[in-house]
Structure P
Amino acid sequence: MTVIHHLRVHRSDENLEREGQLAWHLAQIAADPVAVDDDVVEMIINRVIDNAAVAAASVTRAPVSAARQQALDHAVSVSGSGATVFGCPLERRTSPEWAAWANGVAVRELDYHDTFLAAEYSHPGDNIPPILAVAQHVGSDGAALVRGLATGYEIQIDLVRAISLHKHKIDHVAHLGPSAAAGIGTLLGLPVETIYQAIGQALHTTTATRQSRKGEISTWKAHAPAFAGKMAVEAVDRAMRGETSPSPIYEGEDGVIAWMLDGPDAAYDVPLPAEGEAKRAILDSYTKEHSAEYQAQAWIDLARRLGEQHPSLREGTSDEGAEIESVVLHTSHHTHYVIGSGANDPQKYDPTASRETLDHSIPYIFTVALQDGGWHHVDSYTPERAGRDDTVALWHKVTTAEDAEWTRRYHSEDPDEKAFGGRVVIRFADGSELVDEIAVADAHPLGARPFAREDYIRKFRILAEPVLEADEIERFLDLAQRLPELTAEEVQQLSIVAKPGTLLTAPAPKGLF
């Protein structure tokens, strides 16, 4: 059964005991040796494949190459075997915190892996790079890795269900630092005390503002979760050496809640698995069919459908030839204010904006998906595509509006009515309208075509084929699908190796290291 941890700020003179702190309860969950359910194991395998797919697609992109070069400029630490770096030969290792950094950027760069949305946003697949890096470094087997990943997903999703960060302009990776530290603690079988200290430091060092996802969005967007993963590895190392961290990190009168979130009078109810209860939160997350912000997934599918049903829309007219006058996407508060016109970011309508900005612009995404009948992780973002005259003309007619019912459904705890889409109203010059709606993306568990193992494998093949040899694709898929049975040696091979010469085509920037 689920237990509710009531979280509030405590004055220093209240002397909140460790056993009453959220970080302690999270550590207890991490240290609980409960078995991982079979369906959870299967989904973990899916997400390991998914992460590798999107990492392969991004392996030559500049931010990924920069992070990889930083990692490779650091030697393996004197203890352990080191960890692999996506794209590099398996024998080329680096220290685990730097592998977590490089691989975290590769996974996050295209905004194309799994998601969970509730009170906060999250990409829980960001837990995989740091936990896997540590597993490779210390020689953990596949079963231990599975347990660690189940914890990482559980902790991040439970925090996301209850505690909003973006409301106070704090970046969502502040939930990732603690979850990755907890997952590493499970992987290593660490005691509650050690995990507790690691969670405290991981949270303390990963709270930052949301400016990384606002206005002209920079390449730091992909680095932010990688930084949280790197900090989690370092936090665990420090805690293992007997060092302590700020406490109580959540509840203290000068802590995160009191000064960064809802203030000294705040209270949250955080749902957590009871002692002995399986960690199943990963099953409530969902991956992306399209390389764009998750709240755009359903809108891409709706735009694709509308273009198929009404081909004239691609030309900017009704079936009768009347010109499109306006397109209004009635949607949730989050969608309107984060990726919609409610953000008041002029960059969301700028054809010269960065890829990172365009994948957070639902007016742009809806327009291109409508005109092209689909979405491509590279072609849909090129300057040539964004600058097309007919696209710019239609794009500037698209706005969003918050709709109370779609906001309610966005926050619903009932999985059958929880929704991330909305209703589109296309108005034409002759006064006629076309109205349609969509609740969830086609690939969502309740969507038109829910993702299953074969879909994850197909996504991997599509994204990996340009950069991996055929034998390498099969080698990785074989390892990933046997994840809980892997030996320590096989876990150390759980990476992807690019075709000869591929990485030579990527930028190789020089820096301090």
Structure Q
Amino acid sequence: MQTTPNQTTRRTFIRGTVAGAAGLAVLPTFSAPLGANADVRVAVIGFNGRGAGHIGSLLGIKGVRIVALCDVDNKVMEKHVASLAKKNITVKQYKDFRECCADKEIDAITIATPNHSHTLIAMTAIANGKHVYVEKPVCHNMWEGRKLVEAAAVAEKQGLVVQHGMQRRSSPGWQAAMDWVKAGNIGKVQLSRGINYKARKSIGKVAEPVKPDAAGRIAGTFRDTGGKPQIVDLDYTLWSAPRAVLPVRREQMHYDWHWQWAYGNGDIGNQGPHQLDVARWALGNPELLPKRVMSFGGRWGYQDDGETANNQMAFYQWAEGAPLLFDNRGLPMKDMNWTKGYEPVFRINGKTAAPRIGNVIHCEGGFVAEAKAYDNQGQAIQKFDGFDEGADHMKNFIESVRAGKLINSNLHVAHGYHAASLAHLSNISYRLGRQLSVAEVKERLANDKAGQETLADFVANLEANKLDLNVDKISAGPWLEFDPVAEKFTGEFAAEANKLAEDEYAAGFELPKIG
């Protein structure tokens, strides 16, 4: 069975100002760069998941001191404070990100909270004169992402660094692959493909949503990512910010928000930005967003409290140059069997296995698939050394902080904004979709050979999982026209699409004004 995407009927902005860190902010003058020998004092905000990796990475970098932790969940805080104490590290503890960002004894902030709060916290940190590392996606919607890029431009003039969490940008192997492709070794790029085949089971369906108590606190037993009981004790108003406080409609508090529109962006906005970023990089890092986008998919195989697609394809066209195709799948290989042959595999030219999570750069004389280049017959012709997931990405951030400027333009938050916006563009098309037959979707792709081939494989995977697409049809969004200079949708669906490019901001949690 398939559940259809939510249709958002109205989105508004609250652009007022309030006293404190979330109100009108004048960026303080930052002192000279810290220099090679100075300690960098860092606070980590949000560390139940990816942020725990931040802590681990920072502990391994000489001259870095973790001086503060900030998390809304008391249980999460207790666990990590105790872990650091065993290493003889004592940290300040914050629940409110605004208080943490205002601490004058902190030089840099790293952010790994849920998607919906990334931009708000990043801009609050900038407004308080802090260097910022913000995880992907750097924004929950396009409007705030552009505000973040503008704030970063102001910050840069005062020696502040704002870096994204797209780790592949720090990979020597990926840089070598991009240079090799750019040099024309296998001809012009014809298509840039992003792939994310990652199994995503049902998140379950709650009988009754959980509401916060009178103090705005959520406390009780949820479940962790492995299905085991997990005790939660958190300030739900701060967790929700900048969204309004809504009842919790999921069995797992700390991860499955990814699949609910108010907080997450689906897997195309979760894992997807990594591959969308590499795909855009392969196209030469176009400075503008694409002029057209179309996406289709569905949430197939179960009915649960998730809202986003678990299988989704997206197509992007720029004013010039090659197109981008993104292929996201979350169901197993066949029979809805999660125990064997977890994810399917796409075969390039019908034979060479593509990465299940990764990128393929299709060129005139062959293709690059992750660490290797191949000719059109699938014979390997080049291997790229130093190919990793950006092991030095956090180290590069710290070195940039010491220098008072980015040490590598690949690390600029604008790349994170573009990658996130590609996900947002596709989700906007998808959320405006209507149910179509496979034949009708094929007609949409009549002149797109790669799109037709990938659609056939996409459909075959759904059918292998015993899904009847005559009943549970594809939710296909329209081709949306986009003005990449104004960053506004135009044409037939412009009004609806532009509303979905924005979000509501709860009073007291508006984005600070930088400058």
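Quick note: the coordinates plus some simple rules give every number you see, no bench work behind them. What you are looking at is a predicted structure, and each value in this text was computed from that prediction instead of being measured. Cβ atoms are built from the backbone, for glycine too; each structure is taken alone.
Tell me which structure, out of P, Q, gives 13.8 once mean count of other Cβ atoms within 10 Å over residues 448-455 is calculated. Only structure P yields this read-out. So distance in nm of label points 7 Å out along Cα→Cβ at positions 72 and 288, computed for just one structure, reads 3.8; which one of P, Q is that? Computed on structure Q. If distance in nm of label points 7 Å out along Cα→Cβ at positions 96 and 152 comes out at 1.1 when worked out from the coordinates, which of P, Q was used? Value 1.1 for distance in nm of label points 7 Å out along Cα→Cβ at positions 96 and 152 corresponds to P out of P, Q.
With helix-only ellipticity at 222 nm (-39500 (n - 2.57) for each DSSP H run of 4 or more, over all residues; to 500) coming out at -13000, pick the structure among P, Q it was computed from. Corresponding structure: P. Which structure, out of P, Q, was mean projected area of the Cα convex hull in nm², for residues 352-471 alone derived from, given a value of 10.2? Computed on structure P. Once FRET efficiency 1/(1 + (r/R0)^6) of positions 296 and 504 (r between Cβ atoms, R0 = 35 Å, to 0.05) is computed for every structure in P, Q, the highest value turns out to be that of Q.
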